[in-house]
Structure P
Amino acid sequence: MLKAKVYGKVQGVWFRKYTLDCAHRFGLVGTVKNLDDGTVLVHAIGQNLEEFKKYLKIGSPGSDVENIDFSWQNSVVEFSEFKIEY
């Protein structure tokens, strides 16, 4: 599972919706969530993760992605879809 913590101007700029749309385009499952520290946390599973990472770096119109911490994790969580967590 790909874990990405996205830093920059990524809240209040439709970044989660953009991430959701990209995940659907690439056939991924997982979650995207705003964190209290102003970052966005993404968990994703699927075949097109490297391409997905490129789109996360671009970000939604109005966003300004400064940095992304990517890591790979073994996951016992099973996702059936990609969704926004609140």
Structure Q
Amino acid sequence: MDNTQVNLADAKARLSELAELAAAGETVVITKRGKPVVQLSRLQTPRKPVDLAALQQLTRSMPAQTEDAGHFMRRLRDEARY
């Protein structure tokens, strides 16, 4: 990701824009008298753990495919032609 540096006075005027940059994954460093004092970055949201037993139960309940993916996609494409 990119790194943006901006002084404190500019950061005050552009806070919304800088927050959007940080939310998009860019690191924004705010400086005071040329020295970095604050860093804005995207929050790392914790990932939910996967319930393996529930996932296995779900996949076991699904019917097996009767044709491979290549033939399936070719059939869908051919049926959609006019």
Structure R
Amino acid sequence: MAEAIEAYEKIRQNLIDAGCDFQTTDLCMTFVEKGELLGMLPILTRHRIDLLDSVHKGQKQIDCLDYLIYQIKRHNDRKGIS
């Protein structure tokens, strides 16, 4: 019984660590309680897609900043040569 509780808590903590909000975590844990782990797959897949979209958005923002920094340095270098 203690092992089942420990496994349950590990799944809950993993969901929290993965950035799942309270509602998503609660919904997934309902599937765990019912022993229907496969029911979590669409929810987890959707969360993964959302996280990946966030990563891509962040990468695009970093690329924009890198370009701006490059342009500023390039402009400054030209200014010093003139």
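Could you tell me which structure in P, Q, R was used to calculate semi-axes √(5λ) of the Cα gyration tensor in Å as 48, 13, 7? The structure behind it is R. -13000 is what came out when helix-only ellipticity at 222 nm (-39500 (n - 2.57) for each DSSP H run of 4 or more, over all residues; to 500) was calculated for one structure; which of P, Q, R is it? Working through the options, I get structure Q.
Every number here is computed from the coordinates shown, using simple stated rules; none is lab data. Worth saying up front: this structure is predicted, and the values here are computed from it rather than measured.
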